[in-house]
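Derivation of every value follows stated rules applied to the coordinates shown; laboratory data play no part. Computed from a predicted model, the values in this text were never measured in an experiment. Cβ atoms are built from the backbone, for glycine too; each structure is taken alone.
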Structure I
Amino acid sequence: MESIEDTICATVRDLLSLPAAGPTDNLFDLGGNSMVAARLIESLQTGLGVRLPVRVVFGAGTLGELASAVRRLRPAEAIEKGM
């Protein structure tokens, strides 16, 4: 099973059509903007079952920090279902 961090990095790579994005990268330094952030939030809600406030995405310094925030916010039932 793919980790939350891996899922976020892969999603960012897809959204921005990048060859690489890692846990130490910043979404906005990679070329992201508010529209990309909205699409990322939607994708994470669908794929991981987490309702992520937009302020969390804007406040995360790195994709790894965003993954930590997702872990804190993720509902227990999503974890049990393997989402």
Structure II
Amino acid sequence: MLVFQRKMQSLKVTKKSWNKTAFGNVDNMVVEKQQILPSIQSQIEAANVYELDSLLVKDTQAHENLNFALDCQVFFEKKRLR
């Protein structure tokens, strides 16, 4: 039983390290993604017709990235509460 506990502890440390490298600080990621959106939206408002398509694609991608970051934040918050 002691060997199993040691393996589980080792796995926990490895998993924690992987989470930090794969996801980083999720709260900071959300803030960064939220700061990008107003910039893109102001560019869309000032854009001419030729720039509009590429800016709309950037806006869509920024929203998707923000939604992913928010989903990660909710997931990790649920994990913390356990």
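A few remarks follow.
- With relative contact order in percent (Cα under 8 Å, 6 or more apart) computed over the structures I, II, the top value is the one for II, the highest of the group.
- Structure from which -33000 was derived, helix-only ellipticity at 222 nm (-39500 (n - 2.57) for each DSSP H run of 4 or more, over all residues; to 500), options I, II: II
- When distance in nm of label points 7 Å out along Cα→Cβ at positions 30 and 54 is calculated for each of I, II, the greatest value falls to II.
- For 25, 22, 17 (Cα extents along the principal axes in Å, for residues 22-69 alone, calculated) the corresponding structure among I, II: I
- If Rg and Dmax of the Cα atoms in Å is computed and equals 19.3, 68, the structure in I, II: II
- Calculated for structures I, II, FRET efficiency 1/(1 + (r/R0)^6) of positions 6 and 62 (r between Cβ atoms, R0 = 25 Å, to 0.05) is largest in I.
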